[in-house]
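Visitor: The data blocks that follow each hold one structure.
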Structure I
Amino acid sequence: MRGGGILGVIVLVWLLIGVLAAYQRDYFRDSENNCATAGTIALTVVVGPLNYAGVNPKVTNCNLPEPSQ
């Protein structure tokens, strides 16, 4: 059971580093609210520490399905 707690802490720290990277890139201050911006923020958070190794994920085109008639 001890391994699950350590894994949870590692995942939490990983995601917090990703939030810090998104904050440093001013993604939360961007006034443009669309699917691509939200996708870029989500990818940056999930990638976490890899942002500091040169990974710069960006979503440029976001096609959401239209509701059926």
Structure II
Amino acid sequence: MKKTPKQIAALLGVVFLASLSVITLIVAIFFPENPRLLAACITAMIGIPILLWLMLYVIGKVKEANDGKKSL
């Protein structure tokens, strides 16, 4: 069964979020004296998926505009 690019991106996203969760847990346990590092990890866990979704959304809209289906 051939995987589509969206399926591959989704799988990579799941792996990425799981690794960010593990990293955040490790930082919280082993570096309690550095709250800025924990805040950075939590911000990355929330912000990176949102930014990736926005990029995919904009790329889709640009492709639609270039194909002549819809205009922005």
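Visitor: Taking FRET efficiency 1/(1 + (r/R0)^6) of positions 35 and 59 (r between Cβ atoms, R0 = 41 Å, to 0.05) as the criterion, which structure among I, II has the greatest value?
Guide: The structure with the largest value is I.
Visitor: Now for a separate question. Between structures I, II, where is FRET efficiency 1/(1 + (r/R0)^6) of positions 11 and 27 (r between Cβ atoms, R0 = 25 Å, to 0.05) highest?
Guide: Working: I: 0.75; II: 0.50.
By FRET efficiency 1/(1 + (r/R0)^6) of positions 11 and 27 (r between Cβ atoms, R0 = 25 Å, to 0.05), the leading structure of I, II is I.
Visitor: Here helix-only ellipticity at 222 nm (-39500 (n - 2.57) for each DSSP H run of 4 or more, over all residues; to 500) was calculated and came to -17500; which of the structures I, II was it taken from?
Guide: Clearly, the read-out refers to I.
Just so you know, all these numbers are worked out from the coordinates, no wet-lab data involved. Computed from a predicted model, the values in this text were never measured in an experiment. Cβ atoms are built from the backbone, for glycine too; each structure is taken alone.
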